[in-house]
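Derivation of every value follows stated rules applied to the coordinates shown; laboratory data play no part. Keep in mind it's a predicted model, so treat the numbers as computed, not measured. Cβ atoms are built from the backbone, for glycine too; each structure is taken alone.
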Structure 1
Amino acid sequence: MLVDLPTAPLSASLDMSLLRTFITVVDASSFASAAELLAVTASAVSGHIKRLESDIGVKLLERTTRSMALTPEGEMLYSYARNILSLEREIRAKLRGSYIQGRVRVGSSEDFAGTWLADVLQSFSRTHPKASVELKVGITSDLLQQQQLGQLDVVFGKQCRKIDDQGELLWEEPLIWAYSSRANLEGDFPYPLAMFPEPCVYREAALQALSRSKRPWRLAFESSSMAGCISAALAGFAVTPIARSQLREGLRELDKKDGLPPLGTARFYAFFNRTNDVAQALVESVQDVGKHRRFMPQ
């Protein structure tokens, strides 16, 4: 939708810095949050968006005192801008002629590997085609022990509470109860649960929430595989705690209407040595994917 903005000449080019600000604002869903991420003032962010809208002659964001939404033109630019910035990074890497090379040993929690890894590897391999990845999937606490022994270079794992500065927070999202969308949860107590063996942060969060709310439960299914717990939920055999991004066809979210207490937040971290260039590059690919999926640290 055209608005009363100065008409940009056909020769006008898109300013990369303005595009980065626009992408950050949309990903963060807030001018203030974008300003913090970009280490500038909120007024500077607002000025960048106004300049970008003026340059291209269309309105990109509809803003009120309480909300912000993309216009149809904003949606279109967001899609193209992500590709433009991705290509810019790829071109810079190739023009430098200094591909990152070598093998990076990665430890990943199963939910991260199953939900995000394909997009991450696609982004990473496009920019660093000569690097290779060795992957081990497991429980975060076990993977961190292996990292301390020098067996892993980077660990992508989850926590349900904020931790010290050893780990870099990538994004966070709600932790939820999942159950079959084709079955009714019987009103009989105790609640049947499908969970990982100890130690597991999802298990810990679930049991603490049930204990605080005095909800009775029973362990109906235990598996060291996230796929196993999700299969139990899909079958209507048990309820399982998962990060919301893991919801899939056949699952539905249960809440207080179903008698289940809130679970809090799942936080995804990267644990790595920042002097390892390959590990650093892989973490940057993860951050890029996380921003694209609209998950941001709060």
Structure 2
Amino acid sequence: MTLLSIIVVSWNARELLRSCLDSLYRHPTRSGFEVIVVDNSSSDGCPEMVRREFPAVRLLENPANLGFAAASNRGAAAARGRYLLFLNSDTLVHAGTIDGALAFMERHPGAGVMGCRTLNADGSPQGTALAFPSPQRIFANVSGLSGVLRAFRLRRHQRRRRSDYIQGSFLVIRKDVFDRCRGFDERFFLYGEDADLCLRVRETGLTIEYDPAVSITHHGGGSSGKAAGRLAHFIPGCLTLYGKHRGSLRKKRLALFIRSALAVRLLAGWLASPSNFRERRRETKDLLGLLAAAGHESDR
């Protein structure tokens, strides 16, 4: 039996995907693994590149962009490994990463999920082992003020610890646990699906672990485009997460926080570049429309 199945979802990230796959095969491991790339109907030649340059990869092609959760589930259904690693296409795996992650899971049978130390391209740390997103943190992300909270979060990433959830850029989970939890909730398109899965894993009595002894580089945003495009997925994801795990009342309160954050973002954009105010106002109007639509979805 294959010990590890590495599942990489890609959408129009050909060059980043090439680097990611190259980093996987460039570093020998003690344990065998398989790589499954699930392509969300890329138009930049991603599937052709994979077939041509990485013949060992199992390539699954979706007829449309199904989002991260649905594509990941398709990859997991095809996986043969005892463990699954969901790895973003805009990451680079370091020497020892795969063996270190597997060794951690083998040493800690009570761990359902583990994540690793994640670095920016310049070597600075990213926050990937996180508490359930508070309204304040969501406000900071939407408004563009997230740097205010980042320093505190990163201090906690210097040691091994448990957290509410692990960011999906590098998420290892036992295959039987993933199947028992019925995989990712496909109502999440992009953002929020990792937190939701980890919360459900915790409900089974298993822990969510972070180990800084294992590391990757994560460029960020490889398949989600510019800021407004990311927010178009981030906002519905947060509201779906709150509706599912915190109830309709707190979801409505969160919607008010997000509305205020969008106003702050619009004002900050005008102060920074008055000439681009019309475009920023149009983006804000579109995001408010998404906020209203997501806010009225059922809280199943």
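What the table below lists for this structure:
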| read-out | value |
| --- | --- |
| Structure (1, 2) behind the derived value -15000 of helix-only ellipticity at 222 nm (-39500 (n - 2.57) for each DSSP H run of 4 or more, over all residues; to 500) | 2 |
| Origin of the value 38, where percent of Cα pairs over 28 Å apart was derived from one of 1, 2 | 2 |
| If distance in nm of label points 7 Å out along Cα→Cβ at positions 16 and 184 is computed and equals 6.0, the structure in 1, 2 | 1 |
| Value 0.10, calculated as FRET efficiency 1/(1 + (r/R0)^6) of positions 64 and 144 (r between Cβ atoms, R0 = 30 Å, to 0.05), assigned to which of 1, 2 | 1 |
